[in-house]
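Peer 1: Please go over the structures that come below.
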Structure P
Amino acid sequence: MPRIEREAHIVWEGNVARGAGSITAATGAFSELPYSLPTRVGASEGKTSPEELLAAAHGGCLTMSIASELTQAGTPPARLEVTCRIVMDEVEGHGHQIVASHVTIGGDEVPAELVAKADESCPFSTLLRKAGVTVEIARA
């Protein structure tokens, strides 16, 4: 597989408490997604957060990895539905940290051994675990 590089452009205006920012994908896939501290730690009010984008990245990566494992096993999926919930919490002496990623798999039945292989080959699962994050995967 070739080296993969992707980028996003972020604009932030103001202090952290009252300021606001936007995130734009260099590909144009999304543009000026708004975020702020109040919508990051409280009600989202239709805005995103870095944690939501991480949940999308981890869930999307793992879903593709599961589809790949199923295809290699001769049973490509008709439909997979994956939900990923990222948890950020206060860690004593370290401030707020990403502490968990909870993934729920729905849709087509996926054998546990294929889920494990998919999880092993998902770069986001690897990244999160190496950072000390708990990654839990369950069936819906």
Structure Q
Amino acid sequence: MIQAGDVNSIDAPPETKLGDGDLDYTIPAEIVYPHFFHKSGQLCAARSGDDVNPERASSASQFYIITGKFYTENELDKMELEKNVKLTPEQRQAYMLEGGAPHLDGAYTVFGEVVKGMKVVDKIQFVITDPNDRPLKNIKIRSMKIVK
């Protein structure tokens, strides 16, 4: 996945660790699982971990876009057994044909989907990063269009 939205990231020098910058409020979780799940291209709200955020409230600014890996039928069967979950046929098909991050399902708010420009997301995913997973060169979102 790729993550963005840290309020401290604008023109931050390359050596600056990012990921903790946020606004002074959170947004209540809107987890609508399994209707919305973590298939490739989903736009999701970042948040603090369950240990400090048991309500799973979302960040007011940080978000991530799922790229994820492709899963085989056997891997999904094993995951269902280990996590005691039952994936829908739609989820299984998406995770096998589009990829995703099923380990995040039911724990984070999914609030949108990339409908155009996924090639850009995939390109960002493969840039060289530092040990903190930050790209060596800043990547900026110059424009986006929200459609309903």
Structure R
Amino acid sequence: MSTKADAKPERCPAQTKGETPLYSIGDLAAEFGISTRAIRFYESKRLIAPERVGSNRIYKKRDRARLILILRGKRLGFSLEEIAEYLNLYDADPNQIAQTRLLLHKVETSIAELDGKQRDIEAALGDLGEIRTQCIELLKARN
């Protein structure tokens, strides 16, 4: 049985054999399970820059790769500004040293923040467990 994840997006009609892969906005939306509106939003924020053929957007391999990074960054909790900074460094530094340093800093900061949140959640769960136990004991004593 075929699922959405199994489906291979069809390529733009403009693509011919041996050329760089081209994608329509619908191709990318289907492949990544996002709306075309989301892709246009990322374009409006200048995170991706498809070519135009008439009124159609034509996305290349680079746009697809950037979209992968955008979606991963969002999933990891990075802001669009942080993602843009990372993507801009990719273009400015061919050795990717600055980009890698920035990413390492952002990842370490996120890990520290998530560790703090995890401790807070564990403390809250402990407090709630104690309150639940007290409530149950009180109800048993009153029945």
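The numbers here are math on the coordinates, done by the rules we state, and not lab data. Since the structure is predicted, the reported quantities are computational estimates derived from the model, not experimental observations. Cβ atoms are built from the backbone, for glycine too; each structure is taken alone.
Peer 1: 3.1 is what came out when distance in nm of label points 7 Å out along Cα→Cβ at positions 42 and 130 was calculated for one structure; which of P, Q, R is it?
Peer 2: Details: P: 3.8; Q: 3.1; R: 4.6.
Structure Q accounts for this read-out.
Peer 1: Quick check on the output: 13 is relative contact order in percent (Cα under 8 Å, 6 or more apart), derived from one of P, Q, R. Which one produced it? Intermediate results must be reported in sequence, preceding the final value.
Peer 2: Values: P: 17; Q: 30; R: 13.
Structure R accounts for this read-out.
Peer 1: If helix-only ellipticity at 222 nm (-39500 (n - 2.57) for each DSSP H run of 4 or more, over all residues; to 500) comes out at -21500 when worked out from the coordinates, which of P, Q, R was used? Can you show the working numbers first?
Peer 2: Values: P: -10000; Q: -5500; R: -21500.
Source structure: R.
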